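No lab work stands behind these numbers, since they all come straight from the coordinates. Predicted, not measured: the structure shown is a model, and the values here were computed from it. Cβ atoms are built from the backbone, for glycine too; each structure is taken alone.
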Structure I
Amino acid sequence: MLNKMSDASFVSASTAAAPTMSPASAMDYVRLMKPRVMSLVVFTGFVGMVAAPVGMNPVAAACSVLAVALGSGAAGALNMWYDADIDAKMARTVSRPVPAGLVRPDEARSFGLIMSALSVTLMALAATPLAAVLLAFSIFFYAVVYTMWLKRSTAQNIVIGGAAGAFPPVIGWAAATGDMPTDAWLMFGLIFLWTPPHFWALSLWTSKEYARAGVPMLPVTHGAAETRRQILVYTLIVTPFALLPVATGLGGAIYAAVAVVGGAAFIWNAFRVFFSRAGDADAPQDIGRAKAMFGVSILYLFSLFAAILIERVLPLHFPLTGGV
């Protein structure tokens, strides 16, 4: 696997230095779980649970949400354990707990494995077997399929690997009902198709770091121009896709308004990136457009799921169609 052998010295050095390391703090372990990523995972999982047509016992629902949070944290810890060698080469990640020497690699791995077992067990006890299986598979997909295989082997890593982050609403729905209907998979598809333009916008201004670490992100392997084109293509796919929940009745009038207005803003920023030279070494002035695209993408996805949540909780769900 790319860079693993050449960077064995990093892991060896970390292990050798372990006796002189100070004990990791609680905050070090919190950072190991990627709390910012976890917050989005928990939010979309919770929305999937609330959108399901069956109400859950409050205690069971709280335990299910906790299980999703623990599972996300477990996957993040395993990712940081395995990627410590490349994280140490990038300014954006060098201060993470493992490359910074705050948590030993073996401790990060053990922490991730224990958290994985706890999260899946809790989900099985609190909700449904299907939800537990889906949670286990999502952890495996992120930690093994994406982190250990795709990330270091193909420029399509974030496209395929994005499935790991798309599972939470399906898990939430399955926790409430024990089923995975079309509406649950529509929420999956929304996150799955949103992930490439979101992450490639980030990679346009971090491509040098990925190149230095030997990670084949799209700007590294195909250049900034192709990355800008792919951002536009995926944006033009995900924005009309986001209107499908209106057709099925999952999203109502509020969701439709958010999808139209947010989609227009998303497309506008994608075109701004496409017609710029963001990511080109001789056009640093254009990188602001990629950063704006990244920020808008986060707001776009959050707003769509927030609209579903608001419609169901308040409730203000006024379907525009009869559904399917």
Structure II
Amino acid sequence: MSSDNGNDAGVPDERRRAWGERYRPRYSGVATFMRCRLHEEPEAWSGIDVGIVGVPFDGGVTNRPGARHGPRHLREQSTLMGMVNHQTGVRPYDLAKVADLGDAPIEGVYRLDEAIADVERHYDRIAAAGVVPLTAGGDHSITLPIMRALGKAHGRPLGLIHFDAHCDTGPELFGHKHHHGGPFKVAVEDGALDPKRTIQIGIRGPAEPLWGFSYESGMTVIHIEELYAMGIPAVVEKAREVAGDGPTYVSFDVDGLDPVYAPGTGTPEVGGFTTYEAQQMLRGLRGLDVIAGDVVEVSPPFDPSGTTGLTGAQMMFEILCLLAEAVGRKKDA
């Protein structure tokens, strides 16, 4: 097994083999994403396959703030994640070298458009280093600059599998296109996202009139009622069909979950899917060309219990398994 996540201090080999993982008290040490080693400087990114990145920014929210605190909270909760996906058997650290790349530096904290440009420049550097990014937000506006950077790097628009209560294809609000209710409309207009290879899962709530662009551009929208009418296996099959075999981004907004599982978020919508259903949908994406992913809209101030952060960290681990498998396949090709 790789020792890159730093979990093996002081544990004899025979115990590591018996437990199936390396042991170090999860409450000890400095909290990093998944207990991986921290490599903040770009010159240290050589050889890293998957980089977990925080984007502590919520300047694009239209309702409750607090997602700027998401990355730090997700780091702490992610120390509870293990070494193996018990259902799929995937051991991501055996397939890919994984590191915590720290947080995206944002100088334009109070200038929305500049902040978005700061994030894009940071992901330009990540893409140039050949690192596959897994991101902890932050509000959903951060996905746009990430997709811009990766679309440039891959030389084509990306596909998208999007879990959310909202389509996030809304128009400008208060004179700004860079807000968390509209990143995927702008991504299509910028040529970073292919709407025909985009599926949005779990959609519901009173913001429905804002999502006309999703239908007009050819995105596939599965409302929560349709999800339950179809069943999880059929939703997974549809997502795989829509994404096809091209480069695909997975974006998971925690408000896609019912608020009983994720109360700490900016725009909660009652009537969402469960954590178990979310895991089954993410695990069903194995084998696709997943080139990046994110978990966004975790707002710790609205959930003192930490449940939302723990849920978000688990979804990050599920996406990490997808990314590590995709990296492993390319290494073997």
Please compute Kirkwood radius over Cα pairs in Å for structures I, II and give me the label with the greatest value.
I
Could you tell me which structure in I, II was used to calculate helix-only ellipticity at 222 nm (-39500 (n - 2.57) for each DSSP H run of 4 or more, over all residues; to 500) as -22500?
I
For 1.9 (distance in nm of label points 7 Å out along Cα→Cβ at positions 103 and 303, calculated) the corresponding structure among I, II:
II
Of the structures labelled I, II, one was used to calculate distance in nm of label points 7 Å out along Cα→Cβ at positions 31 and 263, giving 4.1. Name it.
I
One of I, II was used to compute mean count of other Cβ atoms within 10 Å over residues 223-230, and the answer was 15.1. Which one was it?
II
Taking mean count of other Cβ atoms within 10 Å over residues 135-142 for each of I, II, which is largest?
II
Figure out for me which of the structures I, II the number 3.0 belongs to, where distance in nm of label points 7 Å out along Cα→Cβ at positions 191 and 215 was derived from the coordinates.
II
